[in-house]
Structure 1
Amino acid sequence: MYDLVIVGSGPAGLSAAVYARRAGMHILVLERNPMSGGQVLNTYEVDNYLGLPGMNGFDLGMKFREHADRMGAEFAEAEVKGLAVQTDAGSTAPDGRAYTVKTDRGDFTARAVLIATGAEHAKLGVAGEEELAGRGVSYCATCDGAFFRDRTVAVVGGGDVAAEDAVFLAGICRKVFLIHRRDRLRAAAVLQERVKKLSNVEILWNTVVEEIKGEEQVSAVRIRDVISGEDRDMAVDGVFIAVGIRPNSGVFAGIADCDGGGYFVAGEDCATTAPGIYAAGDVRTKALRQVVTAVADGANAVAGIQDYFNGKELFRNNL
C-alpha cells in the first residue's frame, strides 16, 4: 500500500511528488501520457515563473520531472478508470480507510489520493471542427504553428492563451486574424498591448466562427458579425482555437463534490469533500490557473495530506 497515489504529472502533480518524497512518503505518480509536464509542455514561453523569465515551456516541464526523479518518486504510465474506497482496509489513515485507484495497468491502493489531472481545451462545437482537427484545426499554436509559416491563420478567443497564440503566430505567419465574440479582450493588459502593436495581427471584434471549411485541409472559416448579423467566408490556412479549458474530472465523478463547471471544490489545502481525496492544479476550484499556482497547490496538498495522516484538518471546510 502506498501512502499517496498522485494522478497526473503536470506541475501540480510533480510538485506534490517532490514535497511528498521530502516528507518521506511512499508514493506513486500515475500519468496517462508518455511524457510528464502537462500543458506547460505546449507553451512556447513561460515569462511569469519567478526566477526563470522567458523559459521554454517544454524545458520547464522537463526540469520539473527531473526534480521529481531526483527525489526518488515512482512513476507508472497508466490510464485511470475509476476510484474505489475501502473502509477498515488496514490503512493507518485516521479513519482506517484506503483508496484503490483502478487503471488499465492494474489496481493501486493508497492511504490518500491526489487528483492532479489538469484540464483540456474546450472546443467551439462548429461544423468542420472535428473533421479538420489535425488538418488545419489546432488547439496548440506552439505545437503546430511551424506548419503555417508565411501563411494566413485565425486564432479564436479573447483570453491570455488566445493573445499569446496570436503573438507567437505573428512571428512566423504572414497574417493572423484574432477572432473574438466581444468588443474587448479578456487577456492581461500587457498581452493586449503586444497584440495591438503587431502590424500583421488584425482583431475581428464582435465576431464568431460558425463553420470551418475545407476538404482535405482548412481553407476558410465562415464568420458572423454578432452586431450586424452579416455572414461571410474568410480564407485562412489554419484555425487555432483558444476558448478555454475543461477539467479532467469525469472519471472521478461522484467521489467528491464538484462545482457547476466540473472542478473539484477544494480550498487552499486542496482537500476535497471526501476524506483522503485531494485535488490540485487546474482540476480544482481556484481564481487563477497558472504554472505557479499549480506548483503551490502541490506543496499545499502534501501539507494537507500530512495533517490528514496526523489526524489534523487545519483548513478543512475553510473553502
Structure 2
Amino acid sequence: MSTTQRFDVSATFGVKAPRGLEIEGYADETHPNVPPLQPYVFRRGLNAVLAFLRDAGGDALLLTGPTGAGKTSLIRQVAARLYWPVQEVTCHGRLEFADLLGGFQLLQGETRFVHGPLALAAREGHLLVLNEIDLMDPAELAGLNDIVEGAPLAIAQNGGEVIRPHRKFRVVATGNSAGSGDHTGLYQGVLRQNLAFLDRFRVLQVGYPDPESELSLLAQQVPDLPAEIARKLVVVANEVRRLFLGEQGADGLPAETGELTVTLSTRTLVRWARLTVTFKGAPNALAYALDHALTARAAAEERTAIHRIAADVLGPLWSTHA
C-alpha cells in the first residue's frame, strides 16, 4: 500500500490558511501518474477541493464553468503538490463504461485483461478525473453510481473480479455545463445528464481568475513579458470575456449567450503572452500573436471587434514592437 504523508496547506499551496492546517497526500513524488508540477496561482475554490479530498463522504466532485477557466488545471496542480496519482480521461460521445473498466489485450503473445482508469484508480487510491463529462452518454455514466458511494466494483469481463475501492479513491469531473445541457449553443455535443447521477456530485463553479491572479500567473509562466504589457493583456482578456459571458459576468455560466462566441480564456491569455514574446521582433507582434492565439478561428466581424478592443487598451503599444 502506498505511503501517505501530511502536507501543510499554507506552505504547499502558497495561500493563507490557519496555522497547522494539514491535508493527507502521498509520499512518492516519483509515481508516474502524479501530474507534473507547474506554476499555478490558487484561488477561491481550493478549500472546496481540499475538503473533498480530505473526506468525500460518498460524493464525487464536479467542476463546472466557462472554457479555459482552469477547471482541470486546478485538480492537476492540487494533485501535483500532494503527489496524488491521477487517472485522467477525456470523455466523448462514444466512450463506454466498459472502457473505464478495462479490456483484454494481446501482450507478449498472451491475451490478458488490462485494467482501465476506473479500475486502477479504485484499486490504487488514485483520482479518476473525467474531463468534459457532459459529452458522455448519461446511460454509460450511470455505471459510476455505486462505486462513487463506496460500493465494490465488479468486473464481470475479468472473471467476476471484485475491487473494493481504496479509501483515497476519488472521482472528479469537469464540464462546461453543470449537467443540465448547454443553453448557449456554444458547446456542441453537450448532453443533459441523468438527475440520479448528478445527485451524487458536489458542484464547484470555477470562473476566470481575478486580474491580480492572472498577472501573477503571467509573471510566473512568461517572465520575459514586460509588466506593462501583461497588465494590458489582462484588461483585454476581461473585456472579451464580458462580451462572451453576457451580463452575468465571469462568476459562472451566463443566462444568455453574450455578444461574442469566442472568449479569451486564461489558457488563451497565457498563449497570447508567450507568442508575443516569441514574435517580439515582428511588426505589430501583439496583433500577430493574438491572431495565432485566438482570433484566426473567429468570424471576421468578431476578429475585428477583438482586435479593436486590444488596440484601444494597448494604445501605441498595439502598433509597435512588443
Structure 3
Amino acid sequence: MYEVYKKENNMLLKSQNITTDTWINVVNPTEEEMDKLVAETGVEYDFLKYSLDPEEKARIDQEDEQKLVIINIPTDSFDDYLEYTTIPLGIILLNNCIITICIEETLILDSFKNNYKKDFDILKQTRFLFQIFYQVAQHYLKFLKKLNKQSEEIERQLHRSMRNKELFSLLDLEKSLVYFTTSLKSNESVMDKIIKFNFLVTYDEDKELMDDAMIEIRQAMEMANIYSNILSGMMDAFASVISNNLNIVMKILASITIILAFPTMVASFYGMNVKLPLQEYPFAFPVIFLFSVVISVIVGFIMAKKDMF
C-alpha cells in the first residue's frame, strides 16, 4: 500500500492524487501498486525493488535525475533465534516528489506524518533526508536502551538460577547487537558519501541538522559497541561460572565415590568364600560395619580438610 501526503498551510495532509511536491510513503507494495507508481511518477522500477530486498545494505545510487538512498533501520525480529534485526528503508528523490519505501510499517516516519516536525518541508529534500537520518539514529538509541534493560533482567534471572533459556536469550541479544553495529556503520558511511561527494545539494541552514544527525549516529554506534562488549563479557563470565559449578559437582561426586569405596571394599573381602578373621565371632557384623564407618569418617575428614568437598 502507499499513502500520498502534501503540505498545505504548513500542515501535512493526505492527498488522493499524486501531484508535484508530494511525499509518497510506500509500505510493502504489490506488483500492481509498483507499476502504478512507475507510471505516475516515472520512478525507476529497480529502485523500488532494491528497497524491498530485506538483505539490501545501506548505499546510494543515481539514475539520471533520480537519486536513491537506502539506510538500515531497526525493527523487531520474527525469528525465534533473533530478538531484533534491521531492514532497509529506501528514500527516492525525484524532481517533483519524494518516495519512501519499506517492507513493513515503521514508527520512524510517524513524526512527519503526524506533523510533529514543524520545520519539515517536502520541497526541501536534503533537509528531509537528514531529518530521516536523525530519526533513524534516535530509533536505534531507543532500541539499544530497550535491549540493555532486557539484558539486565536476564542477568538478574541468571544470578538466581543458571538455565539454558536465559543464556540463549543473551545470545539472541548479542546477535541483534551485531546487526545494529553493522547497520549503523553502513548508515554512517552513506551519510559521509552524501556529504563528501556532493551527492545532494546541501545548504548552510541544514548544516546544523546534518551535524546533529551524524552525532546521533555515532552515539548509537558507541552505545552498540559498549553493550556488545558488556554482553560478550557477561556471556564469558556465566560460561565460566557454569563450568566452575560443573567442576564443583564432579569433585563432590568423586569424593563421595571415594568415601563409599572403603565400605564396599571391606564388604567385598568378607563376601569371599574363604576363612576370614572374626568369622566365628558372634558380633562380627557390627564390628565390621563399625570398622567400615570409622574408615569412611576418617577419609571424609581428611578430604574435608583438603577442601575436596
Exercise for the section: Determine which structure produced the value -20500 for helix-only ellipticity at 222 nm (-39500 (n - 2.57) for each DSSP H run of 4 or more, over all residues; to 500), calculated from the coordinates; the candidates are 1, 2, 3. Expected result: 3
Handout entry: Comparison of 1, 2, 3 by FRET efficiency 1/(1 + (r/R0)^6) of positions 205 and 261 (r between Cβ atoms, R0 = 25 Å, to 0.05) - largest value held by
Key = 2
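Values quoted throughout were computed directly from the atomic coordinates according to the rules given, and no laboratory measurement underlies them. Every value quoted in this text rests on a predicted model; they were computed, and no experiment measured them. Cβ atoms are built from the backbone, for glycine too; each structure is taken alone.
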